[in-house]
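These notes open a run of structures that come right after.
A short reminder: the numbers here are calculations on the coordinates, not readings from a lab. Because the structure is predicted, anything quoted here is derived from the model rather than measured. Cβ atoms are built from the backbone, for glycine too; each structure is taken alone.
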Structure 1
Amino acid sequence: MAGRLEGKTAFCTASGAGIGRATAIAFAREGARVIASDIDMGSLKDLADHGIAETHIVDARQLASIKRSADTIGPVDILFNAAGFVHNGTVLECSDEDWDFSFDLNVKSMHRTISTFLPGMVERGKGSIVNIASVSGSVIGVPNRYIYGTTKAAVIGLTKAVAADFMKQGVRCNAICPGTVQSPSLDQRIKDQAAASGQSEDEVRKAFVERQPMGRLGSAEEIAQAAVYLASDESAFSTGQTMLVDGGFAL
C-alpha cells in the first residue's frame, strides 16, 4: 500500500546509513516530503535518486545546527530521531568522557530536535515523533552495553514523557527497539571487536547472529517499515509505546 505518508513532511536525523537511511527512503516511497540530515553530506549525496526532497548537513549535537535547518524547513508532521552511538564495555570500561558523549548523542540530540520541532506540531495540532531506542536498556540487559543500554533506557523514558505531555495537543511520540541489525555501524563494531579480542571477524559476526533467536540479523528496511507505521495515521491511537522489532531477542 503506497501513499501512507502522502502530504506529510518528515525531518530525519542520521540519514546517511543504516536505519536512518532506510527510513528516510521508506518515508519518501510512501509519499512524504523528506528532509534527510546527517553530519556527513557525502553520505547523503545519492538520496535524491530515492525521492528525498532535501538533504541538510546537521550536527545533532549542536542545537544551532538543528535550528538552522528547521528555520528553512518550517513545520513538520513527522520527526524521526536515529542519531546514536554504540559504546562497548561494562561500567569499568566507561569513562566520564564516554558517558557524556553517549548521553549527548543518544539522548540529548533527541531533546534538541524535539524541542525545536515540537512547537510547530503543537501549533497545528498534529504530529508524530519516532525515536530509535533499543532492546538493550530497559527491555533487557545486554552484556558489554553499559552506557549504551543506559542511554537507550533514557530514550524510552523521554519518549513516554513527551507522549504524556502532548497527547491532548495531537502529538504522538513512540519508540522502536531494534535487536541486532545489519548496518555499517555493526560492521565497524565487528571489526573493532575482532581486533581487540584476537578473534576473526567471522567469529565475532557468528556470535552476533547466534544471540538472535531467529538465527539471523535484522535488516534496516525491516526497522524502517515499523517507523512508517508509527509515522502514519495507521497508528493514530498509539503513543508512548515501545515497539520491539528484535527477532525475538527479548524473549
Structure 2
Amino acid sequence: MKSVELAKLLAAFQHQSLKLINSFLPIRSSAFFLVGPDMRHRDVVTHNLARREDERYQRRYMHMDPLNPSRHENSAATVVHMDSIMCPAEIERSAYYREFLGPMNFRYVADMFFRSEGKIVAVITMLRDAEQGAFTAGELAILRRLQPFLEYALGSVYLPERIAERKSIAQKYLLTVRELDVLELVLAGAGNKVIARELTLGLPTVKSHLQHIYRKTGVTGRAELISRIVADLHARG
C-alpha cells in the first residue's frame, strides 16, 4: 500500500509533467494515469478533463481505443498518435470517435507510454480539438525527447510499487512470467485470440496457460479468476 507521502509525491509529479508538456505545445486536455496489473486506470490526474469522462471511457470505450496500452506493449513506441494508426475517414466512422471523442469536440489524440520490464505501466494522453490541428512531426519529436526523462523520473516514484504488485501475484500463486502476462491480458478483458496475438502464442498454448492459472489460483473460469485477482490487488491497498 502506497504511503500518503508517496501518493502526494506521485500526484505532484503527474501535475508537473502535464504542465511541462503544455508549456511545449498546445494541448486542450490531458491526463496522466497509471496502468495497474488489472489494466485499469489508477491514480488519474487530469488537466481540463472531467474525471467522470475517464470513468466513462474505462466503462464503455476502452476496448475500442486504438491507443489502448494493451495494443502497444509489444512495440517499442514511446509516443503514438491516432492518425498514425487510422486514416481520417476510418477515425470519423469509428464508434469510438462518434460516441466518445466527437461529442466532447476532441479530434486528435496522442499517447506517451512509460514501460517497466517491457510492460506499459503509465500513460499520458493528450487531446486536441479540430481547430488546434493535428500533432506535427516537430511536436511529436519534442514529446519523444521528453519521454525518457519523464520515464526515468516516474521510475523513482512509482515503478517499484508496480513491480512489487506484479511479484506479489506471481509469488502468491507461483505463476511463471508468461502465465502472469496471460493473466494481465485476461484482466484487461482480452479473449484468447487477442492474447495469442499480443503474446505471439498459438491458441492451444494460451488455453494451456489459462488451465495452469486456473489450477494454481483455485478457480474454474475467467469471471472467478478476475474477481479473485482484483480482490487480491485491492487488499494490497
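Once distance in nm of label points 7 Å out along Cα→Cβ at positions 12 and 28 is calculated for every structure in 1, 2, which label goes with the largest value?
With respect to distance in nm of label points 7 Å out along Cα→Cβ at positions 12 and 28, the highest-scoring structure among 1, 2 is 2.
To test your reading of the models, identify which of 1, 2 gives -16000 for helix-only ellipticity at 222 nm (-39500 (n - 2.57) for each DSSP H run of 4 or more, over all residues; to 500) when calculated.
Computing helix-only ellipticity at 222 nm (-39500 (n - 2.57) for each DSSP H run of 4 or more, over all residues; to 500) on every structure in 1, 2 gives -16000 only for 2.
Can you spot which of 1, 2 the value 0.70 was calculated from, given it is FRET efficiency 1/(1 + (r/R0)^6) of positions 108 and 124 (r between Cβ atoms, R0 = 30 Å, to 0.05)?
Checking each candidate, the match is 1.
Quick check on the output: 1.2 is distance in nm of label points 7 Å out along Cα→Cβ at positions 52 and 76, derived from one of 1, 2. Which one produced it?
Computed on structure 1.
Supply the structure label, taken from 1, 2, corresponding to distance in nm of label points 7 Å out along Cα→Cβ at positions 100 and 204 with the calculated value 2.7.
Only one of 1, 2 returns 2.7 for distance in nm of label points 7 Å out along Cα→Cβ at positions 100 and 204, namely 1.
Figure out for me which of the structures 1, 2 the number 0.45 belongs to, where FRET efficiency 1/(1 + (r/R0)^6) of positions 92 and 196 (r between Cβ atoms, R0 = 30 Å, to 0.05) was derived from the coordinates.
Derived from the structure labelled 2.
1, 2: which one has Rg and Dmax of the Cα atoms in Å, as calculated, at 18.2, 54?
It was calculated from structure 2.
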